[in-house]
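**Q** Pasting the structures here.
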Structure 1
Amino acid sequence: MTAWPSSAPCAIEWGVASSAVDGESGDLHCVIPGSACSIICAIDGLGHGPEAALAARECAAIVRAHSSDPLEELVRRCHDGLRDTRGVALTLGRVDAQSEQLSWLAVGNVDGLVLRRGLVRGPTLDAVLQRGGVVGYRLPGLKVSAVALAPNDLIVLATDGIRSGFVNSLDPTLGVQELADQICSRFARGSDDALALVVRYLGGAP
């Protein structure tokens, strides 16, 4: 899926690409779009194969069911709901179009980057603070951080099946699906499930 239908006002558009090493991928995304607030999430079920996919699906279902919760509470709900699974790593964010701000947090190794066009020293604006742990097994102290957004900023979430350094080759002028496809095709390790979620912030709510 890429952009939300034009008849429904939305502050974001997105593209996603993924690959699996063992049939069903344990790396999933969850996007809940809205005109005022949108939820974005990249989930990496530990390991790969059916058990990793099950953990990721259950996590995504909890995020969808409780998307209006504060982010810390939402992660705790996921932690409680995944205790009988392998657990997951995730980066979870809320795009607030009224305040033009991204609030996010990460547990485990799922990259989160904000990119803006035209920066002198390259496109990277900010990165999510990653904290070690596993949702469903060992939860670290949770801390939400915030990044100011401007129209056309890109938010990129990538699981650890994507090699680091992909940001240096990104062209922010490309479409979100093309960017996601390029990240996954050029930087997937091949030895693990991989997922890239690319979100473009379109602007504040009317």
Structure 2
Amino acid sequence: MAVVANKRSVMTLYSGPLCPYSHRVRIVLAEKGVTYDLLEINDETQSDALVEINPYGSVPTLVDRDLVLYQADIIMEYLDERFPHPPLMPVYPVARATSRLYLHRVNHEWYSKINILLDKKSDAAQRATARKELADSLISIGPIFNNKSYFFSEEFSLVDAAIGPLLWRLPSLGIELPANATAVREYGKRLFNRDAFQVSLTETEKALGGL
């Protein structure tokens, strides 16, 4: 954790215009209705100010007065606790732990593939394998939406905030879900149709097109 004297009176988010991890945080901010300053960072506009407060110089980075946080999941949980309404994590310890486990699996099983596809150093074979494994894994979760509107829940949660940016980026990553993935497609549409999701999109992300 880093501490900094923030001259800004409003919460500030350093965010990548195409970064799925930054997108996750922007969704949570929108769901909470938080007013914040958005500072877009990309390879061409590296910020000296960001490097000064975050030793990794990574996005997303959140500055809330004298507090600096980086790593998307940490920021998302902080925002949920800092702004408790609407709640995006269960109240009870067992349910909260279960949600954290789901989030870990989303990161480990799905975002690990996204990272390969976004890494310019990945070769064609690695990308092809990542596309197939990600598509197969997404198709396999379809049945969980037969009885639930969201990911193992009837309520939108931090897990859904993490999955939404991933599903939105599938076409741009060369992944087309087959016709038998109807449940996943419908789940994606429920996420995309939320006002907070639409508000969270950067102009660059809008061009990605969703499912």
Structure 3
Amino acid sequence: MEGRIKQAIKNLNQHNFQAEFFSDPKEAIRVILERIPASARVGIPGSKTIRQLGLDQALKERGQITYDHWQEGLSPQEILEVRRAQLTCDVLLTSANAITERGEIYNVDGIGNRIAPMIFGAGRVMIVAGTNKIVSDLEQARERLRNIAAPKRASELGLDLPCTKTGKCTDCNSPLRICRAELVLYRPPSLTPIEVYLIDQELGN
């Protein structure tokens, strides 16, 4: 794994992402919070990783303006408004479904509020991921999504989908399907700086 981490970090940086590895999750949290200006409006689209690390709560406790549609008590209309606000936030704080050793970042989304601002809209993107997300190439990234990440997430949401029963993607046409749009970042988009924080911990699905 150490060799895979080094290769991923090396290639991400060669591809003009700003990538760092942290063996200590607490140090990673400290650095990430330090690098988010107090005046920044922070978008937090659906990400189990960000919440596992407590970054969402830490930002709210220090009085940060956050756009978090997982916040309890929101109406459907309010959730939609928060998702729209994430598209033009100052800092997008999110994760990835997979990161390849070749230096590519892979994500699949159901609605689009997570991957859309990763391309354009957010002033800056901070991607936080555990080393369990590292794969060799895009083929393995897709396999990871289809047979690990998506079935787990669908199960957590209690969705009646084929993958929640079999643990594997069947490329279904269910209206409840959560895998609808795919994004591969080969390089940061021209107007969207992207930072990658790889943490030596199993995080997310």
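What follows draws every value from the coordinates through simple rules; no lab data is involved. Note that the coordinates shown come from a computational prediction; the quantities given were computed from them, not determined experimentally.
**Q** Suppose helix-only ellipticity at 222 nm (-39500 (n - 2.57) for each DSSP H run of 4 or more, over all residues; to 500) works out to -9000; of 1, 2, 3, which structure was it derived from? List each step's numbers first, then the result.
**A** Working: 1: -6000; 2: -13500; 3: -9000.
Source structure for this number: 3.
**Q** When Rg and Dmax of the Cα atoms in Å, for residues 17-128 alone is computed for each of 1, 2, 3, which one produces 15.8, 45?
**A** Values: 1: 14.8, 48; 2: 15.8, 45; 3: 13.6, 41.
Structure 2 accounts for this read-out.
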